[in-house]
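Peer 1: Structures incoming, each one as structure tokens.
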Structure P
Amino acid sequence: MSIKIKDFWKAGVVCICVLMLSSCDKWVNDTELPDNTIDESQLNSIAMLGRIEKGAYIPGPVIAGVWRAGATSAADLLVASGAISDEIVPTAVPNSPFYKELDEDKLTPDNTSLFSVWSNIQNYRARAEDAILNAGSLAPADEDGVKVKQAALVNARLHAGYAWMLLADYFSVTNTSHSIYADHKELSHQEAYGKAKAYWEQAIPTASDAEKRLLHSLLAKMGIHTGNYSLAVQYINQSFGASENFSFLNTVGTVSNGFFNALNVNSRDAAVDPTLVVALKTTADKARNPVVKAAKGHWSLTLLKERDPLVVSDYEEMQLIRAELIIRGLLTGNATDLVNSVVVKYDATGLSNFPAGPALTLNDIVSIRRIFLSWRGTRLIDLRRFNIDGDLIPGFTQRKWQWIGVPEIETQK
């Protein structure tokens, strides 16, 4: 719930700092409390934002906490989006009603899982924005301190922007009121996307070259999500290089890959949608989306291990964005070659490649993105922006909820 979010995140950061500083008591000066406890005032020190080690920036506890909050909220939302679209279905007897309610378009606004998902993303946003304020309030005089402040601001703005994009991509007060709540205000999706764009563009000037490519990639992705194709064109050619991506690592504590949690062979609650399994035709399709039948008869995903990164975007997505922009007549190039540069990664023989014959269409791109950008949260975006039904029953265009509804408690004045 956003009303108490600032106090909530500060308490959370203190907890994270306790965990991360178990052997770093030199960061805690003159404390009368237990050695590994820090107080709130110390969260505003430059050491909490990071340090420079051998010329490289090492994130401090505050920035590490932002990344951790992002891992949790992104996993929640990307998995939930698959249950609204045609990637995930509930198992026959799910232990949790969340995926079932999403799948059947009957999500109740008082569902406790829904509130948890909403609370996590608001926590992520608040942590990132408070980190921006913390970094901005400091005026380090030494060279390393200046570098830490600059790097922390880039990181915090990256995540603040992504949090706002997640809110606009996946939440709405209603299907007709395209808005969300934050900081006691109702904001339109357009305003939320605007905040994301502003944070990312503020971060670009002081970002490293690799960080610039990441920020450009997210701006191009947002251009596609919002139908602002000129924005996508503006940033696409400065985006990820080969093998680059934006992902959340799952290596601390109990956090693990959200799709592994939801869809592994031992999962009780969710399964791979059978219509997606049927759509896997080629060797490359099946390599990108490996599935097996679980003992209970539903399809499970074997793509991910528990600690595998949760990939948000990568070079392959940028190639498919380029292909779409070419098909739309906004870039020059060969869309088929770009698509095949992605497909061949999963079938080196080339037998899964699209033929050089007839030009690809936007309908082709919809199907290609479904297969090769699965488990990224993009399918829900595509169903909405192309206004298509996919393989959903009821059809996506007929659903009462084409976003995740904002929890009831948040809508009460």
Structure Q
Amino acid sequence: MLAFTTFFLLAGAVLARVVDDRDLPVTRNGSRLYLNNKPWTAAGANVYWLGLDENIVPPWTTSNPKPDPFYAPLNASYPTKGRITEVMSTLKVMGARTIRSQTMGVSVGNPLSIMPELGVVNEKAFESLDWTVSEAKKAGLRIFAPLTDNYDYYHGGKFVFLRWRGIDIGSTGSVDPQVQEFYNNRTIIDDFKNYIKVLLTHRNQYTNLTYAEDPTIFAYETGNELGGPTFGDKNVPVAWTQEITEYIKKLAPTKLTVDGTYGINDTHLNISSVDIYSDHFYPMDIDKLSKGVASVAAVNKVYFAAEYGWTPQSQTKTKSDQFFAWIESQQNKTKPIIAGDHFWSLFTHNVPDCSNFVDHNDGFTLQYGNPKNPANYTDQIAKIRQHLFKMQGQLVSSELPAAPCPGS
């Protein structure tokens, strides 16, 4: 009897130790991220279109006289499940661990949005988000998402919340000072918090977890490139950032929070509910990067280079080799501050068409495996892949292995 008891106790102890890292949350201790009590880096790609796209017009055919859901004024449509599945396999081949995606958090103001009108919830809009989270988990990838946008793009943002309350102002360049009402008007703040609640309490049909519960979404960002009336002014009130990050943690206690201000606002550094600060790099700039990291180091928090342009026009100040080497070297420190970086931005095939790639018009489209890529682009993509694997502690060659396309 004693032998049987001992056997079952030992078997139970072994089973208790077999834990799938994908079921565990990413945590922060000081300036470092951890997964299953091991140091963890967060490097990968921006894939902004996972929840809602602007680059594809669904085909009209005899058998499909009306395209799949499509909002022509903003060219908005849902990405196919195949595109989402392919991008996950591509990210794994590239060595990524993390995905930053605007439309996994920002989806307001058009008929295909999560919230097409104030207080109205479109459950159909969650289909692509649910599938993304499920496929990311299968691939062992993690997601973080901004919750609003500084600009008036197809997926919505702060200007939608302003319009819903009768404030209709311009959204490019220097804009009306009333834009600050997004941060200061109690009604609009509550509208935004209600949207956050709708998003985080949604239960995924594929995982049966709410977004608040699911560790695949490891962090939420207060917004994308947030600022005030003048581009780059970092004019985001401390009180607003604190209230939003505290609210995220109230709804989702295991989530990390990212300050979405465009750049490091020193007045935000002592907000206890912020875990991560970030900046974007167009062009790559080690001086700007090292200065930001030093500021964040002073408060023992984490830093992300959450966007960088990867093409030649983004290497006029610092070459990518230097930029990557500087980030990699920081990982060898006892207390690294910068946890990772994310190139802008990844596109794959127009699945189920596995012959043609989806294009975007901003000049930073990275199409992994496209035989039409010029030689200098292919070389740069190889460097990015080597960097992403090195952030995981692995050395790989400059070869670019094929990523599977799922077709139909």
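Peer 1: Looking at structures P, Q, which one was distance in nm of label points 7 Å out along Cα→Cβ at positions 299 and 315 calculated from, given that it came out as 2.9? Don't skip to the end; give the middle numbers.
Peer 2: Details: P: 2.9; Q: 3.4.
The read-out comes from structure P.
Peer 1: The value 3.6 for distance in nm of label points 7 Å out along Cα→Cβ at positions 131 and 291 was derived from one model only; which of P, Q is it? All intermediate terms of the calculation are to be shown ahead of the outcome.
Peer 2: Values: P: 3.6; Q: 4.4.
Computing distance in nm of label points 7 Å out along Cα→Cβ at positions 131 and 291 on every structure in P, Q gives 3.6 only for P.
Peer 1: Follow-up question, since we're still on this one. P, Q: which one has distance in nm of label points 7 Å out along Cα→Cβ at positions 51 and 91, as calculated, at 1.4? Kindly include the intermediate steps, with their values, before the conclusion.
Peer 2: Numbers: P: 4.5; Q: 1.4.
Answer by label: Q.
Peer 1: Match the computed value -15500 of helix-only ellipticity at 222 nm (-39500 (n - 2.57) for each DSSP H run of 4 or more, over all residues; to 500) to one of the structures P, Q, and report its label.
Peer 2: P
Peer 1: Here's another thing I want to ask about it. Which structure, out of P, Q, was mean count of other Cβ atoms within 10 Å over residues 123-130 calculated from, if the result is 18.6? Don't skip to the answer; put the middle values down first.
Peer 2: Working: P: 26.5; Q: 18.6.
Derived from the structure labelled Q.
Throughout, read-outs are computed from the coordinates displayed, never taken from laboratory work. Note that the coordinates shown come from a computational prediction; the quantities given were computed from them, not determined experimentally. Cβ atoms are built from the backbone, for glycine too; each structure is taken alone.
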